[in-house]
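The next part holds the structures, each set out as structure tokens.
Each reported figure results from applying straightforward, stated rules to the coordinates on display, with no laboratory input. Not measured: the values here are computed from a predicted model. Cβ atoms are built from the backbone, for glycine too; each structure is taken alone.
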Structure P
């Protein structure tokens with residue numbers, strides 16, 4: 001294993017939220033609960049579990065409170081939810097108070113492109129950050145951790161290439177408002193290993209690597225190479241989506257997040273510890289793919305399934 005790579009990497013599973021929210025139809029609460037339980041059972045220590053947003057805008061995330069009430073919480077596993085505004089915060093807090101089940105961690109998101117911010121959140125970057133600062137402040141008062149996301153850090157479908165200084169400024173503002181970690185996203189999947197090296201070299205000069213993560217889409221087939229390039233800068237947290245679920249409704253042509261199975265196969269091949277059982281992860285991906293009526297989007301999972309079929313397993 002190259003000396004600069006981390007000995008262990010935390011894989012943040014985003015399929016039950018970021019992945020499923022881009023499906024064309026609604027997904028039953030029971031299906032989402034079982035998916036989350038299967039992922040936690042496979043060893044994922046952080047599973048994004050839903051979003052407190054209006055079902056009018058994101059119908060796939062309707063019933064997030066019921067999902068949080070239904071999951072079999074495992075010690076050491078975190079189940080963050082996306083909370084985009086104070087109305088969402090109030091809904092999350094109401095769930096916690098009514099159910100007695102802690103929320104523990106929420107996520108907020110910004111963008112590195114003004115046009116993308118307007119398309120996605122109908123406000124400017126500054127307006128959005130002010131909104132999220134209020135949410136983050138309220139979350140901290142009730143003891144919740146806050147994770148931040150920065151979309152289109154490598155390229156915007158409307159503005160093209162994104163300046164690294166702008167990405168750094170948004171990341172820093174999210175950290176300043178209280179985010180314990182910020183995930184830097186290649187929402188359109190246009191990033192390359194060279195671009196990742198340049199951006200994370202810039203970011204890690206100003207920000208400790210332990211407070212950064214990466215979120216890569218595989219539109220151009222570069223997600224694994226990009227993740228590896230990020231790891232070489234000491235960043236040891238990466239997002240992934242089981243079965244390659246996901247996309248982005250505000251990024252035309254963007255395909256799913258990098259598949260968790262493919263990411264874990266690569267990491268284990270490098271001798272990097274993840275704490276994840278690959279075969280149980282494959283089974284979780286098969287479960288949700290069957291529920292959606294299609295084949296898994298993970299090439300590593302398809303290879304394992306073919307291997308099982310040949311061996312009669």
Structure Q
């Protein structure tokens with residue numbers, strides 16, 4: 001029986017990848033600092049992340065699947081319940097993970113990146129992802145790099161961006177695009193993504209880079225329109241300057257005790273970094289998913305910070 005170690009095994013995509021691995025007969029080890037805090041319904045063996053221990057946490061591991069990252073850099077105010085985290089810190093931790101994989105003789109790495117990583121980008125998210133791709137390639141380890149844009153899941157709560165867009169449709173008299181809203185997005189269902197990750201875990205190819213994008217492409221305006229049609233709601237969709245849109249999301253986020261969107265995320269959207277040309281790999285269609293979940297979408301706000309508490 002082969003062994004796969006998965007970062008974030010108790011989280012979102014890691015949990016689905018672990019389930020896909022178990023269905024295929026793999027032994028699953030979860031690398032996490034959340035043991036005892038989050039449920040472990042799969043009953044996986046849990047080990048600490050390598051940057052938090054001196055243990056050889058990858059001993060006996062055939063394949064490492066790395067989902068570890070942070071959505072945005074965050075410096076909490078005085079007395080906040082959350083620890084600070086940043087893209088720079090995530091890069092350094094991931095470099096330690098790759099080094100641990102080398103030392104332990106891991107046979108293959110499946111690494112989750114992002115569509116259109118860019119070493120020259122002013123956006124630390126895309127710049128950091130590019131740095132990690134280069135670092136993994138320099139290790140000489142056989143690897144697959146998966147580049148998803150946005151994931152949507154089995155439930156609305158798992159699909160933060162889309163659910164919170166639906167929440168906005170239910171609670172606001174109008175919604176907005178940043179600029180004209182003609183930039184693209186290609187969401188992929190997390191089940192499709194998990195199966196792809198395990199396909200690559202089992203691959204014999206030395207080095208692969210795959211744009212892990214879904215079956216449908218939307219502009220941001222079209223995503224608002226499709227979501228509103230699915231929910232049978234009508235709201236004006238108003239183009240606003242990016243900075244004004246950011247300030248509006250900042251106020252809404254503060255009211256919800258969350259960060260709804262960051263300036264960097266809005267810039268990444270506006271630069272159409274979440275869509276790529278070429279072959280798609282997902283088969284589940286977001287339009288059908290939105291219709292299936294129309295009654296539940298946006299009933300509750302999905303709070304990103306509460307998941308890190």
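Of structures P, Q, which gives 0.30 when FRET efficiency 1/(1 + (r/R0)^6) of positions 25 and 121 (r between Cβ atoms, R0 = 35 Å, to 0.05) is computed from the coordinates? This figure was derived from Q. Given 57, 47, 35 as the derived value for Cα extents along the principal axes in Å, which of the supplied structures P, Q does it correspond to? Only structure P yields this read-out.
Which structure, out of P, Q, was helix-only ellipticity at 222 nm (-39500 (n - 2.57) for each DSSP H run of 4 or more, over all residues; to 500) derived from, given a value of -11000?
Values: P: -13000; Q: -11000.
Computing helix-only ellipticity at 222 nm (-39500 (n - 2.57) for each DSSP H run of 4 or more, over all residues; to 500) on every structure in P, Q gives -11000 only for Q.
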